[in-house]
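Okay, got some structures for you below.
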Structure P
Amino acid sequence: MRHVIIGNGVASVGAIEAIRSADRESPVTVISSEPHRVYGRPLISSLLGGRIREEDIYYRPEGFYAANNVTLLTGKTATGINTQARKVRLESGEAVPFDKLLIATGGVPFVPPVEGLDGPDVYFFTTLDDARKLDILAAKLRKIVVLGGGLIGLKAAESLHDRGIHVTVVELADRILSAAFDAEAGGIIARRLAESGISLVLGNTVTKIVRIKKRARRVVLSDGGSVPCEAVVTAIGVVPNKALAEKAGIGVNRGILTDDFMQTNVPGIFAAGDVAEAKDMLWGERRVTPIWPNAYIQGRHAGLSMAGAARPYPGGIPMNSIEFYGIPTVSMGISTPPAEGYEVLARLEPEKNCYRKLVLRNGKLVGAVLVGRIDRSGILSGLIRNGVDVELLKQEMLRDDFGFSDMQPEIRQALLAAY
């Protein structure tokens, strides 16, 4: 049985480790367009900000592939999948045969329709090589505009600001972190970023990059204003890198469609990670959930299926945990619910940069937002994953020190068994 994996991220690692837990002998080949072994993409902002060394970014040791009898093809780009002949075509003209295939191609940066974006002095922020480029740039420039006030954009802005650059973040929404957090949480972080010296331009967007002798000198905003700069970082977000699957006739929607075993509509071909549209535990439908832990778990379930030890994927839960200038934050599950059918409990202490929000549906916790004090967020995550009825606990859960001792014995036992 020949296992081939396109992509070398965390989903690939999950698949490799799952395959090897059930099958030690069959050959595994990983095709990676990047020249590196697997690394933690969420850590590139810490690398750019000088908070970690490059050797700290790698997700598995250098001997990981040899120890798991994996052939790693780095710097090789897959350009086609022949689902009938069971071969992956590479840009070099080579063909890699497979019996079972995992597509774990992740996401690609969203490119906004901005005039002049395709010229020099424009950078993305999703890969290790992107961080390396910006690291060199940071020593030369003093004014940068970041497009996007989401998680990627703000971590890029924070890291560049820490390198002594004046950063202006331009965000189309009327608040930052609009996808992962609510207005109250975003407001706390916005104040901290502004206090730290990062400029925020909200409810606006960049329409044009103005150049002098080809070099970026300012951006023009949709309201007619402008911001001076020497470079632009596009960090609006990523979209599933599904083109390879779509061209091969594999079923796609927003991402590559998968069943409960991470298999696509083509038998023997699977998808996992940021490219996959898989079961969401809370919404009860297929969704793209580009979250690091979900990618590993999806990869693991895909690998088990590939190795003949299939177990159904239970579904993902959106979760983000990130810190901005000393303020830790966590969002999980349905953090901004629809108006009807949900109960929202919240406690806001802006003077302490603290916020706690709980979202309930039919007496069960389905979402939470924590800012400032997040120590016991794992307990809330366990309650969500296990579908525990918390009707009698909901007021207690608003306390920062809420823990196992506040729960009924049967709930404690269920959570401990799950861990």
Structure Q
Amino acid sequence: MSDDPAAVAAPQALPRKRERDVRLDFFRGLTMFIIFIAHADVNPWNSWIPARFGFSSGTELFVFCSGLASAIAFGSVFVKRGFGLGAARILLRLWQVYWAQIGVVLVVIGVMFAAESWFPGRGLNTDPLPDLLRDPATAIGALLTLRWLPGYLDILPMYLVILALIPVMMAAALLHRLLPVALSLGLYALAWGPGLTLTGNPWTGLGWFFNPFAWQLIFFTGFGFGMGWLKPPPLGDRAWMLVAGAILLVSLPLSFWGFHQLVPALAEARSAILPGNEKTDLHWLRYVHFLALAYLVLSLVEPHKARLTRGAALVVVKVGRQSLATFLVSLVAARIASLVFHLAGDGPLIALVINLAGLALVVLTAYCVAWFKSAPWSSRIEKPKPVQISQYRDEASERPAKVTQALFPAPRT
């Protein structure tokens, strides 16, 4: 790509029409399922999610896919329609995601209120209800200003801050296509150096669990691939696959709980390698592990990606295409599942029923939202034209003559 600012802003910088990548939707759909399983307390299935087998987790996948999808949805608007309309498109999305965050927190609070009233004294985990009841004025004000992020409800605020950085990165790209990369690395360094973060708890002063200034690195990695600022290595390259596989193999014994039980020293080694804030500030080992995992999986999927458009894979794709709605439902469903686990236990049969019910709800949400977005009520259905009364009178007056002519046809000359 040319370094000329005019070339970066030209409509030819991106294809005129970009086909939807089914792989992107498929992996976004998988992320929604993982989020539901991972956010339900004492869920036995949580022991088998991808995060248990390596340094990275489903969060990296969610943020990376969001960056790649944002390049397609928002970056193309900047390129084709100009900076002003691109920024306006970002503002609209910020408005939508902000109210989605407020709404999902209020719904979760409502669920916790109901659980506390229906099952008093059962020792249920009703977070964030205690903070709200102890100091409602501070809680509500902090909720609206995103200074109070209850546990497991802190991903969308991170996404909001990163979205707001897109116009900054697009403006930087007008000067040089690699300047956004430098800015992203600079923010990441500030997050790890001076500890740049935002307040996520007004009572303790703790920062956000997902520091947006660190996690923007993986978002803009995906965004950079989508915009063409970064060039990924060719899929299926044997050397790259060997390197990626080696990274995954090294992280496996340091991450999987089964190895930790057999060799406790492995758990100690992981703690020594990864500090306590390794997830909050996106440790570079998590970043490298995710890129290695993504490259290896995409290389293996590439020859068979046509299969993602049929069968059970198509269901996952449908979930990925309605990511915001299914994400919100997965968060609420996970809270309800947590309550059920605490009340009914976490046996294999109960776990099977609860998890399948939650995943089915996520799928049902995707199909319902897709149906509403299709606006079936706006399709044109041709209706028979109403017949005027005068038309009936004309036909009635002509009917006797037609009958007479049929019975007594005129003689041939």
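Derivation of every value follows stated rules applied to the coordinates shown; laboratory data play no part. Everything quoted here is computed from the prediction, not taken from an experiment. Cβ atoms are built from the backbone, for glycine too; each structure is taken alone.
As an exercise: Cα Rg over 2.2 N^0.38 Å, calculated from one structure in P, Q, equals 1.30. Which structure is it?
Q
Have a look at P, Q and say which one yields 28 for relative contact order in percent (Cα under 8 Å, 6 or more apart), as calculated.
The read-out was computed on structure Q.
Comparing distance in nm of label points 7 Å out along Cα→Cβ at positions 35 and 59 across structures P, Q, which is largest?
P
Between P, Q, which one scores greatest on FRET efficiency 1/(1 + (r/R0)^6) of positions 67 and 251 (r between Cβ atoms, R0 = 41 Å, to 0.05)?
For this comparison of FRET efficiency 1/(1 + (r/R0)^6) of positions 67 and 251 (r between Cβ atoms, R0 = 41 Å, to 0.05), the top structure is Q.
Here distance in nm of label points 7 Å out along Cα→Cβ at positions 131 and 147 was calculated and came to 1.3; which of the structures P, Q was it taken from?
Label of the source structure: Q.
Once distance in nm of label points 7 Å out along Cα→Cβ at positions 139 and 315 is calculated for every structure in P, Q, which label goes with the largest value?
Largest value of distance in nm of label points 7 Å out along Cα→Cβ at positions 139 and 315: P.
With mean count of other Cβ atoms within 10 Å over residues 27-34 computed per structure, which member of P, Q shows the largest figure?
Structure Q comes out on top.
From P, Q, which structure was helix-only ellipticity at 222 nm (-39500 (n - 2.57) for each DSSP H run of 4 or more, over all residues; to 500) = -7000 calculated on?
P
Out of P, Q, which has the highest value for distance in nm of label points 7 Å out along Cα→Cβ at positions 99 and 363?
Biggest value here belongs to P.
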